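Down below are the structures I want you to see.
Rule-based calculations on the coordinates, nothing more; no lab input. Keep in mind that this is a model prediction, so the values were computed, not measured. Cβ atoms are built from the backbone, for glycine too; each structure is taken alone.
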Structure I
Amino acid sequence: MVMGRTSPTVRRRRLAAVMRKLRAEHQVNLDEVAKGSNVPRTTVYRIENATHAPKVNDVRALCLFYGLADKDAEQLMTLARESRLRGWWQKPHSSIPTWFETYVGLEEEASEILIYEHELITGLAQTEDYFRALLRVDPLLPGESEQEKDRRVEVRTKRQERLTGPDAPRLWIILNETAVRRAVGGHAVMKDQLERLIELCEPRNVTLQILPFSAGAHAAVDGSFHILSFPARRDPSIVYLQFRRGSIYLEEAADLREYTEIYDHLRATALSPESSVEVIRQVIDQGGGMRGPNP
């Protein structure tokens, strides 16, 4: 039997949800919790918003304040201990931006990942050369050394290992046709990238669809998004939106329903997986993408 992965990020999020629920059930505000538990107000806020790894003693104090039974309190303190462990993506001198660490931590334990990408091949499917081509043109990384770029590539490769592991998530990728026709890095790099996409479709846990230009206006014209789901029911799905210098996580049930409906619309509008592979093969035959510089 294959044991599922555990992520301190997911544990921290689970603990935060329980603490928010407890405060709501007791109908108290942050100031009242802080006064009654002797846990600083800022600490209570951070625990409830999963912005840092809580100390076990702080969680114990909160459990006493809420009057939890020993068994329930011990479960929450165990979550606190697990949330303080360091994931592989939290190594010293990591090249992962702080704002992206949360996503990698969630991705590490996700059982299903739904992705829509508007402009580029999604990170989990990128070849090394494609990714390096993106790094070369990133205006925010003009002085980054080759060693730093190598660390970024190492992280990207490590993330991709999940797709072939025994506990690989169910991955569904929808790419706008722009993503497969934009010749990032030149024709040779793009040809290899497109071939990687076809290879990625071979495992049963991966589905790829192309949203063709002919679809016209569609439900996700305002941009890319991801939906991550987890093996434990007590860990609700989450919507991830990324922008230039950060990201947003949507956890409300209404947001999840809305983006799930959008994704279902995209699935219905996009080409079938078989037709999508045919489009990718046609682009390869045409030279690996739209016009672009040959390196």
Structure II
Amino acid sequence: MWQLHPPEVREAEVFTRMPDHLRRTGVRSVWGDANRPGQATDSFLEGPVFDAAGQLYVTDIPFGRIFRIDAQGDWTQVAEYDGEPNGMKFLSDQELLIADYKNGLMVCDIASGAVRPYLERRNTQRFMGINDLVFDRQGNLYFSDQGQTGLHDPTGRLYRLRPNGQLDLLLSNVPSPNGVALSPDERVLYLGVTRGNAVWRVPLLDDGSVSKVGAFFTSHGPSGPDGLAVDSQGRVIVANPGLGCAWVLNHRAEPVLVLRSPLGASLTNVAFGGPDRKTLYCTESVSGSILRSTLDAPGLPLARASQSR
């Protein structure tokens, strides 16, 4: 008879913490006042992604900053601009594409730190608040438009931006769409639905539409799934900030491993790195820290677009 075995539970280690001189201690921000009212917010890390040299890039949402962290855990500020950057993926070797809550899709030149618009509006209408993004191998870009949606207002959106510039609205009924990741064959998109406390499974059909979207995984607690990643075995890794953990889910959405944060309940996003790409790095947002843990399978290689707009 089939049985569900309890998952392994492991505590992640602290790889590095934001140096004190980079923290905006005592400085208020519009984002912090709206999203963390009454709480001190000297930074809020998100958007982890690795370059080809193995360096980690992260965003600091409330202060519009992007940082590079080397293999020794040393931090360098790459950019600071008038925005609220969240998820990131590489557009090319020298450019990061940013899901910016305030401005839409933006591009950062990692050499100069210059930031420019990529896609600010849809048919002249502003996005509600873009959150995360992922490319497929054909150059299609999938991104979530979250805003302040939730169970009270399930109108969050999932878009696909094709290489020719065509923008497709795939979903418009999501209570807080967040992290996005693709299955190894790219026939399924996984979508973190934070206020619905779930991960949705979105089949991508040959005609460009979606159908039979369902809840792949259901979590619990005060804040649901956030950033996502997929490994070479097709397992889905789910950052769950409300619980301070990352779930590793098999193809039946059964947790086979739970990675716990040693620093509190704000593990917001995940990315694979290291020489063999088997090390999972996690943003622990409130403490301004990067956690890590070695898994038994590498993460899927991340696609990118080679062209600029």
Structure III
Amino acid sequence: MNRIDWNRARAFLATAGSGSLSAAARELGLTQPTLSRQVAALEEELGVTLFERVGKKLVLTPTGESLLGHVRTMGEAAAAMTVAASGSAQETEGRVSISATDAYAAYLIPDIVERIRREAPQITIVIVSQNSLSDLRRREADIAIRHVRPDEDGLIGKLVCESTAHFYASRSWLARNGRPASIAEIAPQDLIAYEEIERFAEFMRGVGVRASAGDFRMVSENSVVVWEMVKRGLGICIMSRDIGDRTEGVVDLFPQMEPPRFPVWLVTHRELRTSRRIRLVYEILAEELARAIRGRA
């Protein structure tokens, strides 16, 4: 045996990660029979059994476990090669993907994209809206806006600024319910909560609201959904000031309160910073985010 077929190794890696042939096939964009043949061919090529079936899941055999680390290293090397090739391009054409939370993607990024379109109309901007951290090393995005400092190898980050979070309600809600004098007067059923609900309840208790997870009557994992419900007068929520203060018809309930603070980081892969188009988008994002947030924080 002189070499390992990467397609077979990739099929093994995806199956080990998902524990399912169907899930691995979806991840790689293959049919399940094709992926199954690739895994079987790798087992035959190596002369070992990589998986055994336990119930409905595929579980690695001890041999499979011992080989997984080596194949994972192959996958990381392949991803690094792709990143390096992307970073070496000097054209200001092509795609640049930006990962941000759903609220930032909906309410802040569009204004910034407007400037990018003016200054670099040949660049295609792809907005990745998700609240989990994109894996930039595996090219899930080229640039990410995060609220935590990056600590992964190969990434660089710039602390753009610090923002704050405030409690907002619509004017229509205030007209019906009156303005609470303090956070302690907010009833949990008037709050529109975020998933994960237990963590949200713990946070609310920390700022003075007596609440347990079962007290909330409106909950969503999507910040855009929460904010739209607030705008329609359904309740109160906590939102970053850079979004809340630019929205017509909503009011900061406690402007004198010392607000929770959170950082805004702009992150990319070290290799991708050498790409002219990504560097251009990165610099515009840094300038415009700082302007949007510092003007309101």
Review point. When Kirkwood radius over Cα pairs in Å is calculated for each of the structures I, II, III, which structure yields the highest value?
Key: III
Check your understanding: When Cα extents along the principal axes in Å, for residues 127-230 alone is calculated, the result is 40, 37, 26; to which of the structures I, II, III does this value belong?
Key -> I
Practice item. Supply the structure label, taken from I, II, III, corresponding to helix-only ellipticity at 222 nm (-39500 (n - 2.57) for each DSSP H run of 4 or more, over all residues; to 500) with the calculated value -500. Key: II
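Using FRET efficiency 1/(1 + (r/R0)^6) of positions 7 and 23 (r between Cβ atoms, R0 = 25 Å, to 0.05) as the calculated read-out, with 0.55 as its value, let me know the right label among I, II, III.
Value 0.55 for FRET efficiency 1/(1 + (r/R0)^6) of positions 7 and 23 (r between Cβ atoms, R0 = 25 Å, to 0.05) corresponds to I out of I, II, III.
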Exercise for review: Out of I, II, III, choose the structure whose coordinates give percent of Cα pairs over 22 Å apart, for residues 71-190 alone equal to 35 when calculated.
Suggested key: II
